[in-house]
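So, here's a batch of structures to check.
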Structure P
Amino acid sequence: RRLGIWRTGARGTTSFSKTKELIVDFSTKQERNYQTLVINECPVERVDSFKYLGVHITRDLSWSCHINTVVKKARQRLYHLRRLRDFQLPSKVLRNFYSCTIESILAGNILTWFGNSTMQDRRALQRVVRSAERTIRSELPDLHSIYSRRCWTKARKMVKDLSHPNNRLFSLLRSGKRFRSLKTNTERLRRSFFPQAIRSLNHTTTQY
């Protein structure tokens with residue numbers, strides 16, 4: 001009831017029929033029976049995945065669904081890149097087209113999902129980049145380099161912004177040269193953004 005009042009008050013008229021429920025539960029115990037969520041007497045549909053801000057999120061927080069969608073969309077753009085090559089446009093123009101229409105798709109929200117992606121998914125992404133390289137006949141930045149660079153850039157902004165809510169996660173050691181590593185109990189957390197960002201800051205200070 002309180003959720004229904006909040007949604008109505010915050011957003012005005014709301015279509016509760018479009019609301020979805022996604023349960024993320026990594027408990028090792030027997031699967032639980034969760035009670036159906038009801039808002040304003042309208043049962044909320046429970047789904048295994050949904051798209052939020054361009055990212056496909058699944059109940060197990062794996063990213064294969066999102067990456068498969070991204071790869072399919074990027075491959076469709078490769079056709080247009082080949083057509084531009086057939087018109088004998090300069091390599092610089094082809095690179096700009098790739099950066100704007102293909103790389104932007106592959107690297108969209110990359111800080112969210114790339115760290116916990118599987119090697120199989122990464123190879124699928126990189127195959128798109130390799131196809132573009134053969135078309136342009138020029139080397140292109142690989143996605144791991146893009147991810148590392150953006151990790152470093154985002155982390156530096158958080159460190160400099162004392163008002164950022166996550167600034168406290170970046171604490172220097174007594175030496176004043178390296179940041180304290182975050183304690184991670186699971187592989188999923190170890191490969192997520194903040195631990196990766198701290199490792200990136202500690203690994204290099206001048207590369208980017």
Structure Q
Amino acid sequence: VLIHHAAGGVGTAVAQLCKVAGASVVIGTASAPKREFVESIGVKFVDRESEDFVKVCKDMTDGKGVHHAIDPVGGRNLMRSYKATRRGGKVYFFGASSAVKGDKRSIISAFRMWLNTPKFNPIKMMSSNKAIFGVHMGLLDDSTIFEGHLTALSKMLEDNEIDPIIDSIWRFERVAEAQMHMHDRKNRGKILLDFAPE
């Protein structure tokens with residue numbers, strides 16, 4: 001399994017689920033300051049700035065590639081994630097962090113990300129037996145999709161098979177600061193909001 005942003009909230013959760021599922025190879029990209037943290041959660045660290053994660057994935061799987069790639073980056077990274085998978089592999093695309101540069105929204109950065117996002121040919125995908133899944137949780141309106149997964153996750157939590165890594169808890173009134181903490185990629189694990197009355 002290849003996990004981009006392995007030190008973030010989704011990345012740390014996926015790393016724990018990989019352990020539960022018995023994944024033999026779990027590779028995670030992150031920035032250099034997060035190396036020790038990523039390795040501490042049982043993930044093979046790859047420096048996203050200086051290392052070629054496609055090569056690492058191929059090298060660690062006898063040239064075959066990983067079964068699954070988790071990609072919240074998008075843009076050019078998406079094709080590289082696709083190349084890191086083996087025949088029968090799957091890429092799960094659920095974010096576009098490459099569209100966000102600096103501390104303000106930029107239509108130019110978003111357009112550049114869109115422009116650099118690969119267009120996949122279904123015929124070529126069929127011959128490589130690979131799949132790409134786009135996931136947008138905010139647009140899933142069928143609760144039955146979640147029910148089985150939530151039940152399974154709740155059981156794993158009760159059985160102490162998973163233990164969510166919490167980076168920090170912020171009062172709801174400080175939601176903008178919490179968002180900047182995540183945007184600046186300072187978090188290691190989940191950021192929570194506290195809605196309880198003071």
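Side notes on the structure shown:
- Which of P, Q yields 15 [relative contact order in percent (Cα under 8 Å, 6 or more apart), calculated]: P
- Taking distance in nm of label points 7 Å out along Cα→Cβ at positions 61 and 157 as the criterion, the largest value within structures P, Q is that of Q.
- Structure (P, Q) behind the derived value -14500 of helix-only ellipticity at 222 nm (-39500 (n - 2.57) for each DSSP H run of 4 or more, over all residues; to 500): P
- Parent structure of the calculated result 58, 45, 39, given that Cα extents along the principal axes in Å is the read-out and P, Q the choices: Q
- For FRET efficiency 1/(1 + (r/R0)^6) of positions 45 and 85 (r between Cβ atoms, R0 = 30 Å, to 0.05) computed as 0.95, the structure of P, Q it came from: Q
- Origin of the derived value 1.05 (Rg/Rh (Cα atoms, Kirkwood Rh), for residues 93-164 alone; candidates P, Q): P
Read-outs: derived from the displayed coordinates by stated rules, not from any lab. Predicted model only: the values in this text are computed from it and were never measured. Cβ atoms are built from the backbone, for glycine too; each structure is taken alone.
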